[in-house]
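Participant: In structure tokens below, several structures.
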Structure P
Amino acid sequence: MSAPAREKTVTAQGIPMRKRRSGAGWLWSVLAWVIGIGFFFPVLWMVITAFKQEGDAYTDPPKLFFTPTLDQFAAVLDSGIGTSLLNSTFATGMSTILVLLLGIPAAFALSLRPVRRTQDALFFFIGTKMLPVVAAIVPLYVIVGDIGLLDNIWALVVLYTAMNLPIAVWMMRSFFLEVPGELLEAASMDGASMWTAVREVILPLVSPGIAATALICVIFSWNEFFFAVNLTAVQAQTMPVFLVGFITGEGLYWARLSAAAVLAALPVVLAGWLAQNKLVRGLSFGAIK
């Protein structure tokens, strides 16, 4: 059938097939927008509430028109958020660096340079994620207390590293598997050492995957609450624990809690925005051959 004939093809109801397809695509687009707005609406409402006074935040029905104010952000900044912010930044940054330093060589050894009993090693890594954290908190509390690291940020650094390392190994291994092994052979034939080949050839190719893995580790560490609330008190308090302080016996301070949540989410949102190009490339790495 020629192209003009295909364009004139109609359905049994007399509607051109091209118009029917465009109509269906339009409906799917509207549905996708509605679902996306539905998922984003709680975040938008949190941001709006952060600029309200407490009286405006408690109205029923909700007040949509109000005079914006920065009083809640000022109150949060005066309540000692700086210490919690620094603790979360340090624990997240250090644990992510350690995860990458340990996970990248392990993933490389399990992909381009397979070791003996590779499957057993992979199962061991992922098996550590199958244990519920609540089942391990008592022995962890005892161990951390015996070595004097209760309410110490280094305890969270070690735990966050152990928590994210299996995920990083599995993610990085999938990225390394997409790199042709012939590249290492070509580099070695040119006289490059293993370290030089990895540094100059392999790592630049998987840099989007490294960025995606790092961002996933940052999100998991920054949002972690269970270890932080059980192993810290004041000195090593992190942002999720700080947010709980706005839940009191007098009730919830909705506007102030929203302002604190916005400040807590802002660093991760900025990190994701800055790394969005590499993140998209990393998450789609090897998807299209």
Structure Q
Amino acid sequence: MDIDALLAIDMHTHAEVSCWNPFDNYGEEFDRAADKYFRSNRRPTIEESVAHYREQRIAMVMFCVDAEAQMGRRRIPNEEIAEAARKHPDVLIPFASIDPHKGRMGAREARRLIEEHGVRGFKFHPTVQGFHPYDRMAWPIYEVINEHRLPAVFHSGHSGIGSGMRCGGGLRLEYSNPIHLDEVAVNFGDMQIVIAHPSWPWQDEALSVAMHKPNVWIDLSGWSPKYFPPQLVQYANTLLKDRVLFGSDYPLITPERWMKDFLEAGFRPEVHQAILKDNAVRLLGLR
């Protein structure tokens, strides 16, 4: 990967379509509700996503979300993303997702994905996976990530998944309060924890945890920057400028739209390069 040729590194993109597995229509009502909430039904293949990012001269961290235990829906294979990264090392950085309910079997998978498939980090979504991040059931997986000193991205705050469905589709927002990551940060000091998204309605909790724990970062995905809470912009400009990361949440938000709004959202020019690329280079060990 030619870091100097890149304009940015997007720390938060989703694999939405598997070309290995047949489409799993179980729970499709969640897709329809999400389409309505996000006003988008774009679901590109991995190859289509790669082509888009290469054209934009932006590298992308990509992952699926394994929520098989709670949602009952087959995940996109982590190996599919890892293989795409081997084919497109100039633009694609592979992360994996393992349902924490898989416990020690999940830990075995995490080790294999790191050591045999070159996975560079992991994604967790407490609301759709149905767990508190501090739950010890997840610790065997964390132990592997911590051993390899890799990042783990955690969804935080409100979730568009389940929004508007009867009983929210049975999904609990409280699991994604970022204060729950404080306990994780205490016990896994070599795992770099990335709090994903503006954490509404718990933005101050996210800032507090990141201020207190130097292994905690914040990515700015999932919202247009013009809607960011003012305290998030304030801390990104000052005390947390070295641990704030560009993320789009593609395909829900395109990187070019995010970056256009970023330039108009009150971020100081002197932090632009760090947020868009340099902090991610350091986090991912790309130099």
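Participant: One of P, Q was used to compute Cα extents along the principal axes in Å, and the result was 75, 65, 34. Which label is that?
Facilitator: Details: P: 75, 65, 34; Q: 46, 40, 38.
Among P, Q, the structure yielding 75, 65, 34 for Cα extents along the principal axes in Å is P.
Participant: To test your reading of the models, identify which of P, Q gives 17.5 for mean count of other Cβ atoms within 10 Å over residues 85-92 when calculated.
Facilitator: On the way: P: 20.5; Q: 17.5.
That value comes from structure Q.
Participant: Given structures P, Q, which gives the highest value for FRET efficiency 1/(1 + (r/R0)^6) of positions 37 and 181 (r between Cβ atoms, R0 = 25 Å, to 0.05)?
Facilitator: Q
Participant: Of structures P, Q, which gives 1.00 when FRET efficiency 1/(1 + (r/R0)^6) of positions 165 and 213 (r between Cβ atoms, R0 = 35 Å, to 0.05) is computed from the coordinates?
Facilitator: P
Participant: A value of 20.2 was computed for mean count of other Cβ atoms within 10 Å over residues 141-148; which of P, Q is the source structure?
Facilitator: Checking each candidate, the match is Q.
Participant: As an exercise: helix-only ellipticity at 222 nm (-39500 (n - 2.57) for each DSSP H run of 4 or more, over all residues; to 500), calculated from one structure in P, Q, equals -22000. Which structure is it?
Facilitator: Checking each candidate, the match is P.
Participant: So if we calculate percent of Cα pairs over 16 Å apart, for residues 117-196 alone for every structure here (P, Q), which label has the highest result?
Facilitator: Top value of percent of Cα pairs over 16 Å apart, for residues 117-196 alone, among P, Q, belongs to structure P.
Participant: Where does the value 18 come from, among P, Q, when relative contact order in percent (Cα under 8 Å, 6 or more apart) is the thing being computed?
Facilitator: For relative contact order in percent (Cα under 8 Å, 6 or more apart), the value 18 is produced by structure Q.
Participant: Computing distance in nm of label points 7 Å out along Cα→Cβ at positions 109 and 261 for each of P, Q, which one ends up highest?
Facilitator: Result for distance in nm of label points 7 Å out along Cα→Cβ at positions 109 and 261 over P, Q: largest is P.
Participant: Still on this structure, please answer the following. One of P, Q was used to compute FRET efficiency 1/(1 + (r/R0)^6) of positions 53 and 173 (r between Cβ atoms, R0 = 35 Å, to 0.05), and the result was 0.70. Which label is that?
Facilitator: Q
Only the coordinates and a few stated rules stand behind these numbers; no lab work does. Quick caveat: nothing in here was measured; it's all calculated off a predicted structure. Cβ atoms are built from the backbone, for glycine too; each structure is taken alone.
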